[in-house]
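What follows is a set of structures to go through.
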Structure P
Amino acid sequence: MSAKSDPRPLAGTKLCRLDDIPNPGSRAFAWGEFGNEFRMFVVRKGDLLRAYVNECPHARHPLDWNQGKVFDADGELLVCASHGARFRPADGHCVFGPCLGGALTPVEIACSNGDVVLDKARKMDLRPRLAQRMIEDSASAGSRRLRFATESDLAVTFAWQSDPETRRHMRNPAVPTQSEHAAWLAKTLVDPDRLLLIAEENGIPLGSIRLDHRLTANGREGYEISIVVAPEHRRKHVGSFMLKSMRVLAPELVFYAHVEPENEASRRLFAACGYRWDGALGYLVSAG
């Protein structure tokens, strides 16, 4: 079984002519097939032109109620047809409804010579979206959960990164000094292309999961995913919890994993969580 291909088109793909979008109004687009789709819409209002993934942060349903129409009757706010959530067209933030405080996921577009195209920088800001979804998921997650790493995780992450068994399977097996790790963590916490999350159970840290934004050789966007399990919590299904949780929190994303060939345990773990080898990319790729 091979991994599903990423249905999102490449940067530079023409969506439509600007004149094809009513002002004010919207137009929806979709690629792929059922179960493996990428859906988005473009909204226009005066000089404003924005695009978002066609997914409400509440129940993850498409917003459009009639062939790409997402504006309310007044033409002021975007509205989800399922449960009535309202969003500002300028920034996608929810101002009313069940996902109040959440936000739509932006898609970078540009207008060139009257053509609306996908821009080169299509990276989505994961932090607000994951924050909203982690809140939604907390009610059913049991005692284990994911949270964003903070400066207070310096000691525990340094201990994990210093573990010989952990370092043995890393690209760089050298153990960092405490000052090197402190500098790395400080940079990681503010890096827009990287997210570090901590898995914990009843407040006890179990491991970490890191997401690094990547563009592959064929131009597809995704996130390289790396996990570290605390030595004392190995063989307690922490790794599978982190990988499966990330798929639940961000099912529309493609994740890549670099696992050394001799690391059979990790290869079995990723395979059990739906990752398949893609020889052309040289990565294990999520099949979700």
Structure Q
Amino acid sequence: MDLAEVVGRRWSLLEQLSEKEEYVSGLAKKLNKKAPDVSRYLKELEEYDIVKHKERASPEKGMRKYYSLTDKGKTIVEFFMHLESPKVSSPAAVDRWKVEWCLRALDPTISNEEIRYKLAYAFFELCDSKVWEHKKVLEIFLGIVKKPEDFNDKVGERFRAGFRRALRWMVEDEKMSIWVLKNLFNLVVISAQDKNLNDELRAFFISLLDQFFLAYPEKRGRILTIAREIVFEHDVKKDSSIYQNGKNIILRCFKPGFESIRDEMFNLLLEKADYSGPSIKEKKENLLQSFIDQLAKYQESLEAV
């Protein structure tokens, strides 16, 4: 089986891992699959160096394997996501009744958690449409940004994922792009820097900053500064989602057209190289290595000419 076929067959799983790291039973529940099947899929993806795992303690069930995308996996997923975009010039409108039904997932009077989760997942799927045309949806998106702790369970996680999915369309819509910048940007910045939020929520907000980085050129300098400060926070571990999402923003410097900020970031990282703190040293070496790896890739391209 070639790489493209593997990615195609396991795309729904890769989409989940592009949002955050997961363990097998969590993925199985989100994908409505059996855990042994998900384990087999993950093993296959590991063989292609698309997915990796790390064992660590879980508050609920002792040691667990947490799966995430490798750097190669992130590149592949990002490539195919961009490949999909041109197929739809703009998202379609969505019927009001569909939105209203899905929003019942947030109704606390519904005691069946499984039904609420299924409705939340249906909302996530709708977010490739113009869900933001419905006032209640915009209120929910604002609520996610203003009070993220209210969206910290598995139902809330699907609404957060839906918001992130819708955001990539919202920033391309002229009217909504202005609304997002006015109403959401500063709140997202505050939450991304809020050390009182748990790791999952902070990582979520940093992933939103990544989308803002691509959408708003005038904000890139500020976002890069924030990302650099976050990854070098004393308590942020190199294997955390917070660090990885911050690093993803910094590595945007290698995209065409970002040459000036790339050079500035490289010089700032070199300044960090002189910092002697052990918690900083490992992270700065990891980031600088990514920059140095680009030199090798550039040399390879010259030799190929």
Checklist outcome for this item: The highest value of distance in nm of label points 7 Å out along Cα→Cβ at positions 96 and 176 among the shown structures P, Q is in P
Checklist outcome for this item: Comparing mean count of other Cβ atoms within 10 Å over residues 152-159 across structures P, Q, the largest value goes to Q
Next on the checklist: Say we calculate relative contact order in percent (Cα under 8 Å, 6 or more apart) for every structure; which of P, Q gives the highest result?
Outcome noted: P
Checklist entry - Which structure, out of P, Q, was helix-only ellipticity at 222 nm (-39500 (n - 2.57) for each DSSP H run of 4 or more, over all residues; to 500) derived from, given a value of -6000? => result P
Next on the checklist: Out of P, Q, which has the highest value for Rg/Rh (Cα atoms, Kirkwood Rh), for residues 64-183 alone?
Outcome noted: P
Checklist entry - If mean projected area of the Cα convex hull in nm² is computed to be 17.9, which of P, Q is the source? => result Q
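Values in this text are rule-based calculations from the coordinates and carry no lab data. It should be emphasised that the depicted structure is a prediction, and the values quoted were computed from it without experimental measurement. Cβ atoms are built from the backbone, for glycine too; each structure is taken alone.
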